[in-house]
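Listed after this line are the structures, all set down as structure tokens.
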Structure P
Amino acid sequence: MNIYLEQLQKDFGDWGKVLSVGTLFTQDPSPFKRLIDMGFSKENSRMIFSVCPDDVNRLHERDTIENKIREMFGEEFHLGNLAAYPIGGITGISAASHHSPDYVEGECKRSGNLIFFISPHLGLDLENELLYGYIQRPGQDKLTTACGAMMGFLRSIRHAHTVNDLYNFKVDPNDPTKALLFKDLIDNYKEEIIDNLHGQDINLTIIKLAKINYDLVMTTFKTMMKAFLEKGDFKCEFAIIGGITVNTQQEDLFIFRDYFLNST
């Protein structure tokens, strides 16, 4: 068995289903296979990503989840920014809803489907020792952080000594996504973050933070999506697929967490 797959099943098996790039479209319980079986395709669907802009997620030197999705369903509209935070908001969802390809069903022409892929990412290195939050990127000899924004947040909170210290982040107007991301993490996950302040097991701490990152991104997206749907303008089918993309040196893996299909 792939040692990375085995490690992720050990650490995330009670949280989500671990999928490899090779099984993403071919094996149950992959949500992408479900959509293909239901007739979702490149010709009738548009992908909408809320993912981190980190280039490691789409480098052609690696076997990546995002590139595989593009091969199957075509190019994507982006909602996300640092740590996959859906900064595009309702306006982004609304804009993307007008971009799905028209297609003929029976004798009628109809607007296409939307597939939302909600996925923060997390590095994992097993070359020397178990180390979450880092990856050796193509062309580099050293390890670097992934997700850099969340690892930066972790460094900040581990320097905190009290709850009040968590609120002392300086808001830089030249760094708006970071300011919003950090504020939402602290406001909504204060207790979980406090529990992580002085954790001795760095890998366990990073795993917990990755799950918090995902919960924030998915919860925020769902709130935006609900507000968009309440406008009543969108009548087509859409699917939501959520999980954590795990970057390793050669390939990605996907920890599948959530699936929702709105069938009209």
Structure Q
Amino acid sequence: MDTLILEDLGLSKGEIKTYLTLLELGTTKVGAIIEKSGMASSAVHNSINTLIEKGLVSYIKKGKIKQYQAVPPKQLLDFIEEKKKRLSNILPELEIKRKGVERQEAEIFEGIKGIMVMLTLLIEDAKKGDEYYFFATYLKDKNKEIQDFFRKFDIKRAEKGLYVRGIAQKDIKELFIGRKILHMKYADFPIPSDISICQSKVALIAWSEKPIGYLIRSKQISQMYQEYFNKIWKHKNTTRKTREQTKCSNILQQFTLNN
């Protein structure tokens, strides 16, 4: 069984092993848990106590002896809701602290989860009707896989009510058919790829075995990419390297060297 999801909920490996052992044994004494799990006595006692505090283990007394039992697995959903409720209670304080700190101009994110977090941050301050621009990925062996990933992001963009425009290479047009939120145009000449722009932020993605994303907060760079995007959008048949493309490249290069 993959128990990583339980670790993501904040349970330690000892707590997970104790909880799963109790699910198998039913109501039982601590000695049986120690024997079945193969854990040290102190580790089992500690795990039982913390699981009781979290509401995931209960006990009954028969004479002076406690017998323990795991709550039904569906109660884990209540455990999640309680954590969400507690987090919601302190969110206002966390936001105040966040606003008091000057935001970094660039952040790096790694892995698929990191890329999704980066894209979520890209649109976090966007409002309904705001524009989102992107130059689609073009990697011959990964185009479909990457667009399957972005289909999940379509949902977030739709929930925000964004007006999404994209430019992609003409020979991958089929990957965007049926995605109603997207307003697409296609080029039969070289264009940038893996770039998304929203408000004053630009997201760049390098797709590899472990993807890396760069989130840049710069009004100047964002405006340059928006101008370049709109230049191609309006004159998509030109193959000449535009002034906007040169300016974008120069500013991004300078930004990278300075950071």
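Assorted remarks:
- If helix-only ellipticity at 222 nm (-39500 (n - 2.57) for each DSSP H run of 4 or more, over all residues; to 500) is computed and equals -11000, the structure in P, Q: P
- If mean count of other Cβ atoms within 10 Å over residues 76-83 is computed and equals 21.9, the structure in P, Q: P
- Among P, Q, which structure scores highest (criterion: relative contact order in percent (Cα under 8 Å, 6 or more apart)): P
- Which entry (P, Q) yields the derived value 2.5 for distance in nm of label points 7 Å out along Cα→Cβ at positions 116 and 132: P
- Label whose coordinates, when mean count of other Cβ atoms within 10 Å over residues 44-51 is calculated, return 24.4 (choices P, Q): P
- Which of P, Q yields 1, 6, 13, 17, 18, 16, 13, 8, 5, 2, 1, 0, 0, 0 [P(r) over Cα pairs in 5 Å bins from 0, in percent, calculated]: P
- Label whose coordinates, when Rg and Dmax of the Cα atoms in Å, for residues 124-211 alone is calculated, return 14.1, 41 (choices P, Q): P
- Ranked by FRET efficiency 1/(1 + (r/R0)^6) of positions 60 and 180 (r between Cβ atoms, R0 = 41 Å, to 0.05), structures P, Q are topped by P, which has the highest value.
Every number in this text was worked out from the coordinates using simple rules, so none of it is lab data. Given the structure is predicted, the values throughout are model-derived calculations rather than measurements. Cβ atoms are built from the backbone, for glycine too; each structure is taken alone.
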